[in-house]
Every structure is written in C-alpha cells, then in structure tokens.
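In what follows, structures are represented as structure tokens.
A short reminder: the numbers here are calculations on the coordinates, not readings from a lab. Nothing here was measured: the structure is a model prediction, and the numbers come from that model. Cβ atoms are built from the backbone, for glycine too; each structure is taken alone.
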Structure 1
Amino acid sequence: MTSDELIERLINFAARVGTVVDALPDTRMGRHIGGQLVRSGTSPAPNYEEACAAESRADFVHKLSIGLKESRESRCWIRLIIKTEMLPERRMGELLDEFNQLCNIIAQSIVTTKTRKEKKA
C-alpha cells in the first residue's frame, strides 16, 4: 500500500467516524462518547500526514505511534457503542473491521521502521 492510499483510507475513516458521531443519541453518554470518538477517530489521518514529513526515523515512529494510540482508543469507543447498543452492531461492524486493519497497517509500519533502524546501527 502506498502512502497516498493509506492517507486516503485514514481520511475516509475520519469521515465515517463523523457520520457515526452524528448518529449517536443526544444523551449524556452519547455526547460523551461522541466527543471522545470525534477527537480520537479524526486524529490518525493528520498524525500520519505529519509522520510523512518527519525529520528523522525516530520522529516518524513517534508520530505513527500517536496515530496508533488514537486508533486503538477509537476502536474502544466503537466497541462501547456496540456494547451499549447505541447503534446497531451490523452498522458498526464494518467500521470496526476497518479500524482493526488500519491499526495493523500502522503497527506494522512502526515495526518495519524500527527494524530498519536497528539494522543500520
């Protein structure tokens, strides 16, 4: 997967998160989860863009790591939405799958970059 393809997936994901947040119920829990999810779910795309302009491998890994942490947090909020039945699981399942794929891709990029760094040292 190219850098451009990954950023496109991350941006599409952020847009889908926005749609999910807007569909949450206007309850105390819905507003809380929505606020948290909109922050964490839209963060990986700009963090990846920043990583692509990193000043060093360490900076690249750091920025990707932030994106991965935000992705994992988002995955937790999605799971909570499913668990509390705020939105149907059938609607959230595809988004959760995309989260898992993006987490795996970002995590593998971190591992690959760290491995290359160790081989050069």
Structure 2
Amino acid sequence: MARILFIDDDPFTLETLMKAVAVFGHQALVAATGNEGLLAASTQSPDLIFTDMRLPDMDGLELIAGLKNKPETAEIPVMILSASPVMDAVEKAKAAGAQMYIEKPLRLQTLQEIIHQYAME
C-alpha cells in the first residue's frame, strides 16, 4: 500500500482522487495549500506527491523547491497536475524537480500507472 499526498485547493478534485486511490488499495493524504502540503510531506512520509500548479499560497514550482530543500522530503517523487497549460510549464516543472507534468483531468488508469511506477518500486 502506497501513501499518496494530493495537494490541491479544489475540494472536488481532492475527494475524487482520495476515492480513486482507496479503490486501488492505497492511502490518500490531502492538503489544500502549499504550506499544508509541505507540513504533510514532512510529517506523514508519503511515497508520492501530486500537486496542483496553482495553490492559494504558492505555485507548484515553489512547493517543489520547498520539498527538495528538506532532506526528509527531497527524494519523494512529485507530479504536477494542472488544468491550465502555461507556455514552457513542462520544462519548468521538470527543471524544478517534478517527475511529470500532467494536464487535468487525470485519467484513473494513468493515476494507477503512475502510482505503480513511482510508489511501488
């Protein structure tokens, strides 16, 4: 069972993702802001993190920088989820340390494949 942290300010997105990972047999952790996500990552030891690009208190790139600067969270794979594509966003996300940049909506099969690839190694 993997522990997956979802950071998104949309309650519907969080609820949908929580239900999906439960069906796959994993545990979902959630945060609605970047600061909540950084705290959860430090204290809950997730195996994988999905974050929205736009959060109320920071963007996904700032969040990744915060994760990569802490020894306890630096090695956790991070995926960016975004509904609004931005020019050069994929390159910026990967340069910041994200493994993938995924446009919303996230297909459940894709979610399952990512979990298997990054959290079940």
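When distance in nm of label points 7 Å out along Cα→Cβ at positions 23 and 47 is calculated, the result is 1.9; to which of the structures 1, 2 does this value belong?
Working: 1: 2.4; 2: 1.9.
The read-out comes from structure 2.
A value of 1.4 was derived for distance in nm of label points 7 Å out along Cα→Cβ at positions 15 and 111; which structure in 1, 2 was it taken from? Intermediate results must be reported in sequence, preceding the final value.
Details: 1: 3.1; 2: 1.4.
It traces back to 2.
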Compute percent of Cα pairs over 24 Å apart for each of 1, 2 and report the one that scores greatest.
1
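For helix-only ellipticity at 222 nm (-39500 (n - 2.57) for each DSSP H run of 4 or more, over all residues; to 500), the calculated result is -30000, so let me know which of 1, 2 that is.
Numbers: 1: -30000; 2: -13000.
Working through the options, I get structure 1.
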